[in-house]
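Multiple structures are listed underneath, in structure tokens.
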Structure I
């Protein structure tokens, strides 16, 4: 990536700079993700009861903002070069683009086997594959410049690289903000969750039903469940909680559930306290 950046400056090629920036942000993002995973592994404390589990989400947010900044800069510079064309040196651009492609191909070869068995490795494989496509775009633009002298090929290649960065980054940003804003976890239909709880024998109502995600792979749920006094007295709190936990565990990917069992009329008591 450093070689491509130097080459981009020497050849006055925005496509090379964009490809180098793309590779750099991917490498930085991977480094931040690994650091966040290490930090998130620290045990909870009295002050941070979930530990630092959301470090991974904050790292993803930082990476998204960085990628969007790079993508925005490339789009802006490409637009400027359409207005004021630069004297991009095709030969240098092709040489440094080939170096970048070779580095990406080595990385792809190393990741090829592991990407079939690991989602993390597959994610890294797809990122490197996107980098390799960026290098191909650089080489093709250089070939056009060498054969036709049409320097607009360079900002066009830059636009293609930016278009590889921005849409997928925007999608990741939305998912990250959903976690930070405590939206319901993906794949958890709250209407169905409510219906399953209400279908449990003895349950008469459910309120204050919430589901959110602490970090990737850690969805949680809490609810106040109104239970018939007759059923609660007959089977006890422990059996009732076991049935509720089993109900959600069997039908939804939510392992951590907290239920407050309430007798009939308790919701009206809570309403009076709130007012």
Structure II
């Protein structure tokens, strides 16, 4: 009876570890504006709900403390990776805003981002808020929780076995961060580049005009106008990005159970 109780506590701790790793960094759930007590309570609630999933997985209680600690760390990392892959998309979106801010002349103007607890560029913060609204509107947070739940059947507790493709695949996803950010910012950067060219020609033809004084407000106006014009397609693209991120997470989870 006592051994059975130890096994159940051990199983509960491993599930809780994976969920805590997820809640530490996942978008929305890992927000700095959420109290740590709330996150801990949420972690316990999700653990209780998911506990029946591992009840039949025949997990053996190890005899060594080092093995227990190692498995807890592994579960933390699995949960962390699930949340981190989705978070990368939000970082790319904010990076796109940083690119746009630099071209529009807002590079020095930052506002506080309540979700991350740090300063962010103006357009970057706007795009981050927009991405959060899109994320919630398409129920991506529900899909993310489903991925977390599915992870316990794809990668069963204590059954982590990294394949040779796991690390390269993770680096590939991380490596897509900068190209994705630039891709999101490219339409605005392109139109602002055309505005710069136009003012360059004006400065050559009519040197008496103070191009600098005219250029900054014009670039701001054109940039914001064009951003509003492409908003519908931008939102659709964000939905595709979040859907692709969910698929990436599933692919990474499958690589955690294959021998390489």
Structure III
């Protein structure tokens, strides 16, 4: 069973607005159709080029082949996140902050054999992910909690790793990184993937603002990430610019029946350099 929330999970009007956005997407095919074959339901996007064989052949079945490629590219992105976690023993514990329907959490458990806790304040995401954990036979090791990712119920130093896979655009970074620093043991690692305004080019990109309107999110400036990480004792170890590797996924989605219109904003933002797509690895310092 998913854990019950403690305290007020939704603390303000913006969090209630974000929660309503996701609660309304119970039957959204963008997420549900892509994960139908393997039961891994992601809420992030993919990287690298599609298999050209998927785009050739008869027109009949093309959309299904595109959907499968989009899902493969999503899972490739999650694999990259997991590799950035480094060596993770089976005795470790990972927090997946903003876990959605659990795709990254399950991949982490399958890869490392460790315990994973997902937190999310969308109730039907938590319910589905918890049901999937039972069906996958890992309900005792992969647990999902209806909780706020910046105010979790866990003890100080409870985790060895924290993942945020395209979820930090919904939170205040100072709140989030303070919470992750509290939860991580000294030397523990936070891996995040996010889109951000490239404020070496422009303060706020119009494409980023269009994405905000579409998803009810608040994309941050690139510099804001690194200031907030440093302010809360999370020292960057690795920064990887994935922007160019993200473009093929959006080009493919623009050809899909699942397109929603936001594809143009991502493509224009990434191609112009006004929006970045970054993977950042940071470690929790010993003395804070």
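None of the figures in this text is laboratory data; all of them are computed from the coordinates on show. If you're wondering where the values come from, they're calculated on a predicted model, not measured in any experiment. Cβ atoms are built from the backbone, for glycine too; each structure is taken alone.
Out of I, II, III, which one gives 28, 23, 19 for semi-axes √(5λ) of the Cα gyration tensor in Å as computed from the coordinates? Let's see the in-between values first.
Values: I: 55, 18, 15; II: 47, 17, 14; III: 28, 23, 19.
It was calculated from structure III.
Structures I, II, III were shown, and distance in nm of label points 7 Å out along Cα→Cβ at positions 99 and 187 at 1.3 was computed from II.
By the measure distance in nm of label points 7 Å out along Cα→Cβ at positions 43 and 131, tell me the structure among I, II, III with the highest figure.
Numbers: I: 3.8; II: 2.4; III: 1.7.
Comparing I, II, III by distance in nm of label points 7 Å out along Cα→Cβ at positions 43 and 131, the maximum is at I.
With helix-only ellipticity at 222 nm (-39500 (n - 2.57) for each DSSP H run of 4 or more, over all residues; to 500) coming out at -12000, pick the structure among I, II, III it was computed from. Walk me through the numbers before you get to the answer.
Values: I: -23500; II: -26000; III: -12000.
Of the structures listed, the value fits III.
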